[in-house]
Each structure stands twice: as C-alpha cells, then as structure tokens.
Structure 1
Amino acid sequence: MVGLERSALPLVGREDFHLSSNAAVLSFLVSFGLAKSLTNLGAGALAERAGRRRLLVVGWLLALPVPLLIAVAQSWSVIVAANALLGINQGLTWSMTVMMKIDLVGPRQRGLALGLNEAAGYGGVALAAAATGLLATEFAARDVIVVAGFLIAGLALTISLFFARDTGRHVEVEQAAHSTAPDLDRPRLRSAFAEATYRSPALRSCSQAGLVNNLNDALAWGLVPLFLASHGLSVARIALVAGIYPAVWGVGQIATGAWSDRVGRKPLIVNGMLLQAAALGGLAGSGGRFIPAAAAAVALGVGTALVYPTLIAAISDQVPPVTRASTIGVYRFWRDMGYVFGGLVAGVAADVASFEGAIALVAGLTAVSGLLVWLELPLRKIEAVQILRT
C-alpha cells in the first residue's frame, strides 16, 4: 500500500493538483506520519488487551476506503485525508505483524524474525514503487494507485481473516518462564512512554534513531522524486531509483537481523546511521544524475537494512515480555514521527534553500543521531529492564 504511492504520488501532486510548494506536496507525509505514530502508540497497549489478530483485521478493513478517496479526490486535502487513514492502517497492521513475529520466535531469534518481517514489507514497497512508476508511463498515475490499492487491501484482509492466528498464548508462556512478579501483569503506557522517551538512555537512543531513520525515508519518499524530476529524469528512471532503495533495504534485512543476534545491536545501528548519512551526502552532490542517484539509493538501502530491524530487536532485548508491546508501540510512535518531521523539515528546507540543501541537512542530522546511539546504547543487551514503576 505504501509502495504504490512512493514514486507516483508526489508527481500526482505536481501534475494533477498543480502544487508549486514542496511543503504542500509533502503534507500527505505529515498526515500519514502523524496518524501512524498515534496509532502505534495506542496499538501497543491495546494489543495486550484486545489481541493482536483483531487489530490486524481492523487495520485492513480501514485500508479499503483509501483507494476510493484517492479516486474521487477533487482537492489535495482529500489525498491528505486518505493518507491519514493509510497511516492508521499501517499503524495497526505493521505493528501487529512485528509483535506477532517477536511473540512466535522468543528471545533468541528476534533479529531474524524482524529481518524477515521488514524484508517482506519493504520488498513489497520496492516492487510496488517500481511497478507503479513503470505503469504510470502508460496509464494515469492516480488510476494505477487506485486499482492496485483495492486489490492489495482486499488480499491482505482475506489473509488476515482466514489464515492469521493470534499469538497471545506465546506471550503468556514466555512471560511465565521469564518472571512471576505480580507487578508485571498490567503494563502501563505512561511508564513505558517515559522509559522509551527519556528515562532509559538505551531506549531513548533507539527512539531518536528510529525517528531520524524515518525522517530519511520521508525524504526518499516525498522529496527525492521531485529532486530527480527537477533535473529532467523520466518517470521510469525515478521509479527505478525509488524502487532500488527499499529493495536493497528489504532484502538486506534478512541477513542483518540475524547478524545482530550474533554480534549485538549497537555496531549495526551506529554504522548503519553513518552509512545513511554518507549516502544522503552523495545524493545531494549527484546533480540529479541517474547513475549517482542509483548508487546513493543502494548505499541508503544498505544503511537502513543495518538499522531498521536491529532497533526493534534492541528495544525488545531490554524489556519484559509482558511490557514488550507497549514499549515497542512507544518506539514506533517516535520512529514514525520521523515522517512528520521529515515532511516539514525537508519541504520547508527545499522551499527556502534548495533540494540539495534539504538533503544535506538531513544527512547531517543522521550522522549526529548515529553518534548519540554510540554514546548511549550499551554494547551488550540489557535483559529485561523493569519499566513498570508505581
């Protein structure tokens, strides 16, 4: 669903709705990120009570109106509203798939499970981004998004209804083996929010890195197609660049998630953030040429693959099983706020300065984020930090 918009929607804003401001075009990312962040925050705690599978099904039901809204939109504000609904869909469905896989594998293979989950998701993003861009050379971009959106949402809802099973019992078994302390029976979102936001150095370092990582993704999703188009690249070549980045990211996570199980989380996160910064610096200096932009997309994908599954695994290492969903929900709240900040920062910077200036600014923020993880995240995992405080 996200991949359908990745190469085409910014161009739809320019061509169909005649938006001249980069900040206005990227407003769809702000609504998406804000809705997804808030949904992540509530979904983690709600999953402990309502069950993972129920929220998965509800999330896919909410996806069905998204292509309809895009189809009938007469103004960009309707597209923005559709992306808010898409954000709620993603907040529920992707949060649940993450939690359910962690539930299934237990503590020893979290990195592998998250690598598989993120590889499947961003492999789909890459395929959809490339296919949408290529089809948009033959058909209207909005029509491609609408038809494919209905097909994908319907298929996902069918799978969730008839094939997915809840994993709550796996959590109970793991928690019983972990601890029998009575104060772990009811996780509190307020305490989890404080721990993951500012109280625990290890958790807050992961939260800020997740936010900056998705700030990068917002840049790649919303601004890079406009940057390349401004230098005369065709829609097909823009689609290839838009597809290369999540494709490398998606495939790479299968290896990096399992690798972090063996060598630890910190080396992969720090080096991944620094590699992303270098890739964005290369993109800023590419002059919008296809080969340098494609090379930067490869490097950005590798850096993101090192970081993305490893951050959630690092969070999971440090909390008890019964509080895991709430804490991951807080982390995912801050991570997806990166779309909000990315849409605002990148859009305004591009309007005030230039596309190159906006990309360089985000590269600098990414390097600083990696250094903060190096300072605050322990080299070895901390087992089961108690985050429920009275």
Structure 2
Amino acid sequence: MPHALEGVRVLDLATFIAAPMAATLLGEFGAEVIKVEQPGEGDDLRRLGRQVGGVSLWWLSDARNKLSITCNLREPEGQALIRRLVRDTDVVTENFRPGTLERWKLDYETLRAENPGVILVRISAFGQTGPSREKPGFGRIAAAVGGISYLSGYPDRAPVSPGTPTIPDYLAGVMGALGALLALEARHRTGEGQVVDLALYEPIVRVLDDAIPVFGALGHVRERIGSRAESAAPHNHFRTRDGCWVAVACTNDRMFGRLAQAIGAPDLPARFPTMRDRLNWRDEVEGPVAAWVADRDATEALALLERAEVPCALVNSIRDLFEDPQVRARENVVAIPEPVLGEVHVPGVVPKLSRTPGEIRRLGARTPGADNEAIYLDRLGLSRAELDGLRARGVI
C-alpha cells in the first residue's frame, strides 16, 4: 500500500530538533528525506543524550527514515550541490538564524529560481521578522517567551520547564510539518511553492487555552498553581498509599457527582454544586479526594474510580509507559532493529491512518554521510573522481 506522502522529497538542512522533527514526521508517512550533515562531525544531535555502542539513542530515534549526506554549507561548492538537489525537492527544512541562508546563497528566492515549486520551512527562535529575529534560542527560551514556563510550578517557587525543555522544539516540528502539508496542498492549485515561517515560541503561545483571551478581556494574569487546573476542580494529582501518583480530572458536575459517590462523600455536590464553587473552595473539594486516595494503593484507587467512570490515570514514569497495556496495544513504543545494538525502543508513529499508515523503515544513520554515494553519484550523476575531490577538499 502506498504511503500518504510517497513521491514527496524533503531536504533537511536543519540541526538539533525542531525543523528536523518536521522532516522526520513527513518521512514517517512516506516522504524521502535527505538529511544534510556537517562533514566529519555530523549533526549536533549525535552528541546529545545518552550514548550506547558509540551512538546517541536520541539521534537514532529522531533521525529515523532519513538518508544521510554530508555537505559543508559554508563552502560555495557545497552550496552549489544543495541548489542542484533542490531542483527535484519538494520541501526544504532549516532552523538557522535569520540571514544565514541568505549569506550562504540558499535563501528562498535563490532556491525558487532552481525550483519554483519548492517549499522552504524556516523554524528559528523568533521567526524571520520582528525586533528579536536575530536572537538565538532553544526550547527552554521558547517556553519562557511563550508564557508556559511562567505557568509551570508552584506559586512559592521558581518557574520550571514544563515536562522537558525540548517540548517547544517538538511542538514546532509538528507545526512545521503541518505548514509543509498546507503549502503542498496550495501548490496543487497554484503550482508555486512558498515559505513557511515559524518561531520556536509560537506553538507555545497557541496552546495556552484561554489565558490570552481572558487577559485581553479581563486583565487577569494567570499565575502558577502547581498541578491544579485553572478552570476545573478537582483536577489534580493525588499520592497513593504505595507512593504512586494518580491523576483525576473532573470537568463538569456529572463527573464530580460520580467522584463524590466513589469516595464515599455524597454530600460534596450539595456543598459545592457549581464549578465556580469548587474553584473557590479548592482545598475543601480536593482534600477529601486526597485523603481517600492516600488510604489506597494505586491499583485499588484506579479500579474504584474507573468503575465509577471518573476520568483518572496513573501518572506514568517512563518505566510505566513500557508496561502500560494501552501504550502497548497502540504501539506507542516500538522496538526497531539496529545492526549493532540489536534493537532500539523508540516512540511509535502518530497519528494512525487507516489506509496509508506511517512506518519506521530505519533508524538514524550511524555515520554522517552514509548515503553520500547513493545521492551524489546516483541522484546527481557525479563521477567517482568528482566525489573524491569534494571529499578531499572538505566539501562533503
């Protein structure tokens, strides 16, 4: 069965996580992705995270389904090779500081001259416009600028990174892939490519639920409230007798009524009949829930809550993810063969398509430039002597 993006070609010039993730997502659904790495040392992601067998597990996971070539983008000969590759490329991804591609003569107008249909996905810390456009930044900076770090943690403590500092990178990768697909769809009608311009912090701003319209209308600045929720209660994490944490989420009166019955406190709905009441009296509402959970092991608490149809779940550690029957059934964690390590567990493909599902065909290339010959000799038609000369001059 053909993949959804079969026939689409992607050239990934980017480094680290955000824009490369956009290319990875396209590759999971059939696009051919060529990863361009720095000669010799390769992509910086190869040196991040824990190493096993001389290779970064992070790299193996995030660079999956990609062919790897090396090319020095700072050299005119390297730039010329990229421009040639762009001639039959649909999407180019990059995440350098604004102005960098222009200095390298790989800007959109130059690429467009080679291929009017090319789509350039540009992900940078602050986007291609605005007073901060030239500033550097990573996921932690994006979370801070986007407002989510300010909301993360407890009111009497410093703001914390929400989950991991790389969440903004991955969100930007998802948005970048969406932008590429939208541009491809537009190209079907116009025949023209375009630029997808995305700042690393912008997906964070987009997922702040109602914080922006609330401030705009009421001037209310949301503050940190720990693991509680701004708009619902009880909506929190509760510690069990055996030291686990259980998440409980009641977002309407019916759920709250079922929860009250399950924990043996049927008077709670009469005392706190509306969500506004429950928000105003959080401690009195969540205290009985916390006490009830604390008297039980996680397995018992979850079973009783599930029987009452109260939204709940174990707060999973990574170990728990590997053991979770739902995660297993959905293949959210999969084992992929690797020639040296035997197999590597990586996140599965999301979303699931019924007719053209995605797949993981290979993990990230162990060595930078593993596919140089396939691309430079077979695709571009260089001779062996030309390839050897480029290698000797440090261009590839």
Structure 3
Amino acid sequence: MRTTTDDIARRIVDDGVAPACAAGCAVRSGSWCREIGGAIDLEFDLASLTKPMTAVAVARSGIDRRRPLGTFLPEARGTASEHVPLELFLAHRAGLESHRPLYAPCLRGERFDRSAALREAASARRIDAIGEPPVEGFAPLYSDLGYILAGEALARDIGANDAGEAIGRLVLDPLGISLEAGTVRDLAARGIKGPFAPTETVAWRGGAVVGEVHDENGWALTGKGGSGHAGIFGTAGAVLAFGIAVLDALDGIAGPFGTDVDLSWLVRARSRPSAAEEGPASGEAGPRVAQASTLRAGFDGKSGQGSSAGLRMGSRTFGHLGFTGTSLWIDPDAKVVVVLLTNRVCPSRDNSAIRVARPVAHDSLFERATFLAHS
C-alpha cells in the first residue's frame, strides 16, 4: 500500500512529535497534482513561514529594495541600520543580531512602547559588522529582527496596518486563500475563528496559547495582527498554494503572482563573504559568523549535509522552517512542493523530536508527490 499524506501526518502524531499535524505535497506534471492529509482544516501558527510571505509581498509591492531603511522608518534614523538597504534585511545580511526580547517590558508589567522596540531592533548591530555594509551585505546571520523591520517598512510604504495586512493584500488575496490563511485579526474579520492549533503553555501569557501568535515579539508588536517575521496562520492547503505560486512565477508560468514581477532574487544563492566580512579570525575577540550560508532573501536553501529537507529533494531546493514545527520546501528541478505543519511546541518548546521527524516526513512527501505524477 502506498503511503499517503494522511499516513505521514498520522505518523507524526503517533510518534509524539506533535499533538496535531497536516501534510501536503504537489507536483507539476503537465498540470499540478496535489494531495493534503491530516488535520487539513486546522489553522496552524506558521511562525517563520511568514518570512517568505513577507519577502514575496515586498517583491510584489514594487518597492525599491535598494532604499535604505531610514527612508521607511523614522525609528531607524540615527541607528546603525539607517543607511542599510531593505534587501539586506530580507537576506539576513544587515549585520543585525539574531534576536532580542523586545517584549521584555511586558514581562515586567510595563507599558510596551512599539516605537522604542523598533528602534532597539534597528540598533542591534553585531560587533563584527562594522561600518557600512558591502554590496552583498555583511556575513549572514539569521535574524528575526531584520524581518521585523522589513515587515514594518513594507506596511508603512503601502499604508497597511502592519505586515500581516500587507501580506494579506499582496500574497494571500491574489492566491484566493484569505479564508484559509492570514492573521488572527484578518481571519476573524472574514468570519473565520479557527479552529486554531494550540501552541505552548506560557504562564505569563495566561496559560495555553491558542488563536494568538506564539512568538513573543510578534505578540507584543502586533497582537492579533502580523509582523514581518511571524503572525500568519494557515492550513496545509494554503501553504501548498503559496509554494506552487512561487514556483510557477519563477518558471515564468502565468498564475496568481503573474510573470511581470521578478521573484528570482528571493531564491538566488548569495556570494560568499570575504574573510574580512566574516568577522574576527579564530582566537580574536568577538562572535564568529559562519563562512558559508544557505540563506537567501526570503527563503533558505538546502544545506549539503543533514538538511531538514531530507535526502530526496535536489540540491537547488529552497524553503523555510517555522519554530512551531512548520516547514515548506520547493524543488525547482523536480517541480515538487512539500508542506508539513505541526504544533510541536504544544505544550512545550522543549519537545525537539521534530528535528528527527522532519527529514523523514519530507522524504515521504517527496515520494508521494512522485507517485502522484505517475498515477
């Protein structure tokens, strides 16, 4: 008997990886063949799968990605990020730290100042990233802060409430999936109030987090809306539709994203930084940044060894992971898209079984897609 997407999702739950799971795969064989299984009607917190949606929204907005951040955000003026082009924030090459607890005032019971938080994010320059960035940017370091700033820049430029609304206008609405994906606020406005997959039990947030973004910075910054790094919820079918539209656009096939907007810069491999850009040499003070990186502007590439994408997808595969246990991978050569959505952080983020389960599930989804192409 052939393994179906239902089987793959059920295995994730039965193995204790997560309480809920939905899985999907699609393959272009003439037309698109697709299959989704598991909890297909459940709205999952997509976590960092929001990032590629932010990047696509930037591409579709027509914004000049070479514009410096300070031209978008007054909060960035006078900070180390003021003159850094928007594209470098999307490519994780703006020289920012990976993370800061911008939500910390909420823990202390203090008023949260959104402008102060954005200014802190823009000021969070790493000590190894000195001066103005080279053309290709500083050595890459995955940064939520960069996407927080890029999402805010996008929203203000197009007059949206936040990045979540901008993604809705520029990505979800054109795809026709705004009843299956969006911020909690925007889904509710359309009469969709779940069901939402629960995430973590967090005492200071009142217990189990359900129908609110899991990411603390996203929650503090935009509440039931969406930031550039987190805040979009969706079904497996919705995420699959997004992946299909991205691949069609890259291949010049007319679809929801059209053929007149260039998405290729979102997935192209970046040149390797020079030694001078990689940070201090071994033995010197300061953090080291990896010399090689799979990070693109909006997506991640498949690493050479030990990739969570598994063994079956090709070397040009790109996609993204989400902290809550979500993933999207696209193989542009095999014309295959795979999606795995879980709530592995429920009831605690300490459950790391997803690390072993992901590549196995992605291999199974790839095999299922291959079968669909020939059935």
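Which of 1, 2, 3 yields 20.1 for mean count of other Cβ atoms within 10 Å over residues 51-58, as computed? The value was obtained from structure 1. Once mean projected area of the Cα convex hull in nm², for residues 35-234 alone is evaluated on every structure in 1, 2, 3, the highest one turns out to be 2. Quick check on the output: 20 is relative contact order in percent (Cα under 8 Å, 6 or more apart), derived from one of 1, 2, 3. Which one produced it? The value was obtained from structure 2.
Across the set 1, 2, 3, volume of the Cα convex hull per residue in Å³, for residues 259-314 alone reaches its highest value in structure 3.
No value in this document is a laboratory result; all are computed from the given coordinates. On a predicted model such as this, the values are computed, not experimentally measured, just so you know. Cβ atoms are built from the backbone, for glycine too; each structure is taken alone.
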